[in-house]
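Engineer: There are structures below to look over.
Please treat every number below as a calculation from the coordinates, not as lab data. This one's a predicted model, so the numbers in the text were calculated from it and none came from an experiment. Cβ atoms are built from the backbone, for glycine too; each structure is taken alone.
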Structure I
Amino acid sequence: MAQPSPRQHESVAIVGAGVAGLACAVELLDRGVAIALYERGTHVGAEACSWYAGGMLAPWCEGESAEEPVVRLGQAAADWWERNTRAVVRQGTLVVAPSRDRAELRRFGQRTSQYREIDGEAIAHLEPDLAGRFSRGLFFDGEAHIDPRKAIAALAGEVAAKGGTIRFGSAVEPADLDAGLVLDCRGLAARDVLPELRGVKGEMLILRSDEIALARPVRLLHPRIPLYIVPRADGHFMVGATMIESSARRRVSARSVLELLGAAYALHPAFAEAEIVEIGTDARPAFPDNLPRLVRRGRVMHVNGLYRHGFLLGPALARMAADAVLHPETRPELLHDLAA
């Protein structure tokens, strides 16, 4: 059956204003397609799991555990976010491990690429506050990071500036919308029609300290709970994140908080005196292979399954969604067709 084209319709409706929905809106607007974006929350980020993301644009580091498409498709993310938000920090990623866990550093290097091995002196040059704490590390100088909350707010601003409409407080069902084409970007809320989706919970902390400064994300390797710390403005640090097979969106366990705080202390003892500003959690939508998908069913296309790679793969998935909308005869890499 021939798929509908936006040339036959006035606009495309998008449901969900998280990373996926906002990125799709920007891509379609840039290609001359009118959009209406429906969001059940009352403001940007109110219902989006991206509110608790690290915002690391780190395709080569993610290659340690992710599939090949994550590394390949994620390499264009930093340029896309810079073009649309002008808020990307390009300082690379530093990966370190305590001396007792040196084997973890070797293993990480064997599974990744595009880094250089550095010694303690080079670590101190990159991050003076870590001087003397680690003797070996890996530096991925081509990686970047972004503040997720500022980024999605900026993206919402881009949607409005380009003529798109965002309707907050709209708890709509994609199938009920009177639109020729609908992009369903609801995340875990779409499990009613995408039964393969599962939730993977991530817990995080935001700490504030005037005693330590970092210029870039630092990953501390540990056999049980690898940690990353991402610097934010005004002495704030995002510390994350656990990965728990669970769809629970609001419960943070005491054990996870203790593990995250302990790992932060292992990176630098100054974090013991840091203020705990926020404790947060949400469940990220994932398919069995942990790769995102475009699932096309009649006039509805589901854009989902970004897992822990929302900011890294959101731009690539949005480009593919826009390609599929504008050229229904094409088959983007992550497209799956289902019977209507």
Structure II
Amino acid sequence: MSTFRVGVIGAGSIAQLHLTAYAENPDVELVAVADMNLERARAVADQFGAARAYADPHELLAADDIDGVSICTWNNSHASWAIAAVEAGKHVLVEKPIARTLGEALQIQEAAAAGDRVVQVGFVRRHSPNCQVLKSFIDAGELGEIYYARASCLRRAGNPGGWFADKGISGGGPLLDIGIHVLDLCWYLMGSPKVVSVSGNTYDRLGNRANITTMPRYRVADYDPAKNTVEDLANAVIRFDNGASILLDCSYSLHAVKDSIEVAVYGEKGGAELEPALHIATEMHDSVVNIEPQIGSRTFELAAGFRNEIANFVDASLGRAESVAPAWHGVEIVRLLEAIYESAETGKEVMLG
């Protein structure tokens, strides 16, 4: 099989990024889009040239002419649709987080293990050119053993509201939405070590800061300034069985002087900052040297990330490559996040090793 026939469940903004990348892939045929809003599903299907639209994703999964699906729905349905897709014989790319809870994530992993389908997690930043370049340096041993990392994504007034702010749907706030990206990048670049302990804190002191009118923010369609049940800040120290550690913090609402993002890893022979831009620090001829690989703009990075992610999913499903973000990686990241919430609730370090 050289053509990969695709259906997409969900027709929101993230789904359209998947659809754009599918439409650009010469090995893909877009077959169908499903969304609980049938009118939106039809409009998006027409926009990207998909032949059919459904209001019920079960109908999409029952179609024999679909080989794989992207699941781009709210977090509370990731597990149910991923499991249903695997049981229907489809390859699956499920957006991050793979599930709201570790229990749900393990159910997906069990379903994947019982079949022969690819189940990939939407850790799109792993596929960005800056990450791929840094990973090549690390794999070549240029940084030596990575023993420390910093993962930070701080917003001053960046709560999207709607389902993002409803813990029952999203599973959590900035930790599961934006913190997961920077945490995953560090863990991935460190070689995916086994976690042994987590000490974390969460705070809900500022809420969604809906009173702030001078700073534009992304707001979902069902935004309601009166509703917010998620944390506004989380931080953690994470330790691994090889002695390495990660320092993490992330926020939707924080009295900081600016929004910021940082992903940095440090090894015995060199270190690197991946975000906000790729810089590598090392030693040469008894001198400290900074290396700055030349990579395109942030717009290029975003488009290339989704394009590379979809290409990897297609190639893995067609048996031409290994998935860069297999299901068990999604499970381990959810294990980490759940431990942070548990530590914050109990006020104690959580031992996992």
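Engineer: With log10 I(q)/I(0) by the Debye sum over Cα atoms at q = 0.09, 0.12, 0.13, 0.15 Å⁻¹ derived from the coordinates and found to be -0.50, -0.90, -1.06, -1.38, which of I, II does the value describe? Show your work: numbers first, answer last.
Structural biologist: Numbers: I: -0.48, -0.82, -0.95, -1.21; II: -0.50, -0.90, -1.06, -1.38.
Here the read-out was taken from II.
Engineer: Using FRET efficiency 1/(1 + (r/R0)^6) of positions 146 and 202 (r between Cβ atoms, R0 = 25 Å, to 0.05) as the calculated read-out, with 0.90 as its value, let me know the right label among I, II. Before the final figure, lay out the partial values.
Structural biologist: Numbers: I: 0.90; II: 0.40.
For FRET efficiency 1/(1 + (r/R0)^6) of positions 146 and 202 (r between Cβ atoms, R0 = 25 Å, to 0.05), the value 0.90 is produced by structure I.
Engineer: Out of I, II, choose the structure whose coordinates give helix-only ellipticity at 222 nm (-39500 (n - 2.57) for each DSSP H run of 4 or more, over all residues; to 500) equal to -8000 when calculated.
Structural biologist: Working through the options, I get structure I.
Engineer: Of the structures I, II, report the one carrying the highest value of distance in nm of label points 7 Å out along Cα→Cβ at positions 218 and 242. Write out the running numbers ahead of the final one.
Structural biologist: Values: I: 2.4; II: 3.2.
For this comparison of distance in nm of label points 7 Å out along Cα→Cβ at positions 218 and 242, the top structure is II.
Engineer: One of I, II was used to calculate distance in nm of label points 7 Å out along Cα→Cβ at positions 98 and 322, giving 4.7; which? Walk me through the intermediate numbers first.
Structural biologist: Working: I: 4.7; II: 1.6.
Among I, II, the structure yielding 4.7 for distance in nm of label points 7 Å out along Cα→Cβ at positions 98 and 322 is I.
Engineer: 25 is what came out when relative contact order in percent (Cα under 8 Å, 6 or more apart) was calculated for one structure; which of I, II is it? Working shown, then result.
Structural biologist: On the way: I: 25; II: 20.
Of the options listed, only I reproduces it.
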